[in-house]
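Input: structures, listed below.
What follows draws every value from the coordinates through simple rules; no lab data is involved. Small disclaimer: the values here were computed from a predicted structure and weren't measured. Cβ atoms are built from the backbone, for glycine too; each structure is taken alone.
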Structure I
Amino acid sequence: MAAFILDPLSLGPVTLAPLVETDAPAIVEAASEPSIWRFTPLIGGSPEAYVADALAARAASHVPFVVRLDGRVVGMSRCFDIDTVKGNFEIGYTWYHPDVWAGIVNPAAKRLLLAHGFETCGFERIQFKVDILNERSQAAVLKLGATREGVLRHERPRPDGSWRDTVVFSILREEWPAVRDGLDRRIANLS
C-alpha cells in the first residue's frame, strides 16, 4: 500500500488540491453561507476558525482538500483516520456552497478521492459517516454507490448539545470498479 499522496486531483471542471494557508480567504468567502452548516459542525464557530482547524489537522492524519469548480473555491473535503496498516480511511468534513449542490461537484470530487484511495494508494476500505438527521447527505452517499452498514447510536454530541446518531457507509476495493463505472456514467450525464 502506497503512502497517501498529496498531489492535486482533477476531473473536468472539478479540481481538488491539498489545503494551504493562502486558500483561507477564498474558503472563508465560500463558507459564509449559513445553510452549509445545518448538519456539518462549523468547527470553532466561524469560517476562519474552521480553516484554522483544517490547517492544524494536517498534522493528525487529516488531508484536507480544497474543492474548486472552474477555478473557484466551492467547498472542502477531508481524508482522515488514514490507516495504512489496516488499509482504510474516511472521507468527511465535506461541505459545498449551495450554488453547487446537486451538480457535478460532489460526484466528481468523490470519484477523485475514491480513485486516489483505491487505485493510487491501494486501500481496501473507504468509509463515510453521516448524521442520521442529514437525509440529503445520506442520499448523496448512497448515490455514490456506498453500502449502508448501520447506525452508531449517540456517537458524538452535536454543537447544540443533543446526541448525534451516525449512519456508517463504506465502499470496498472489490466494489470499486462497479462504483467507478456508475460515477463515470453519472458525471457524463451532468457534464
Structure II
Amino acid sequence: MLAEIQKDARVRMGKSLETLRHELAKIRTGRAHPSLLEHVHVEYYGSEVPISQAASVAVEDARTLSVTPWDKAMVQAIEKAILKSDLGLNPATAGQVIRIPLPPLTEERRIALGKVVHHEGENTKIAIRNIRRDAIHHLKELLKEKEISEDQERKAENEIQNVTDIAVGKADGIVAEKEKELLDI
C-alpha cells in the first residue's frame, strides 16, 4: 500500500515535469525548432488537425523553419493557420514549400518570455506540492484506519518529501535552462 502511494506520487510528479517541458518548448527562443508549430492547427478536409498531420516541419537553418504540405492544395490553409497563430511569424511561400524566418527577439520580449517561463515553473512546483499533499493525506488516512504504524507513516512521508524535493529541483533546472536559452543572443 505504501509503495503504491509513493509510486503514484512519483509518476504524477514525472508527468508534471513532462508537462512543463512541453509548455516551455512552445516558448520561442529565436532558434528554429519544429515544436514551435506543434500547437498550430489547420483546417484539413473539414476537421482541425495539428500542422504535423498535414505537413512535414523541418529546420532549414538556425533561424528558419520549412513546412512542406503533404497535399499541394493545403499550402494556403497552412500559411493562413501560421499567420493566425499567436507566434507572430510571417511565412513566405515558395511553390509548395513554406519558409518561416524567425525574427531575433528584442530585449523586452526576452524579459517578458523569461517571466512566462518562471510562471510556468512556479505552476509546476505548485502541482508537485499538491501531489505531495495528496500522498501525505493518503498516508494519514491509512494511519487513522490503523493499517500502518506511526513509524511506517513517518518513514513514507520522509520518502515522499525526498521525491518532492528532487522533482522541484528538476523543475528549477528545466526553468533555469530555458531562461539561459532565452538570454543567449
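Of the structures I, II, report the one carrying the highest value of distance in nm of label points 7 Å out along Cα→Cβ at positions 64 and 80.
II
For the read-out distance in nm of label points 7 Å out along Cα→Cβ at positions 8 and 24, a value of 2.8 was computed from one structure; give its label from I, II.
For distance in nm of label points 7 Å out along Cα→Cβ at positions 8 and 24, the value 2.8 is produced by structure II.
So helix-only ellipticity at 222 nm (-39500 (n - 2.57) for each DSSP H run of 4 or more, over all residues; to 500), computed for just one structure, reads -8500; which one of I, II is that?
I
Of the structures I, II, report the one carrying the highest value of relative contact order in percent (Cα under 8 Å, 6 or more apart).
II
Using the calculated result 71, 40, 21 for Cα extents along the principal axes in Å, pick out the matching structure from I, II.
II
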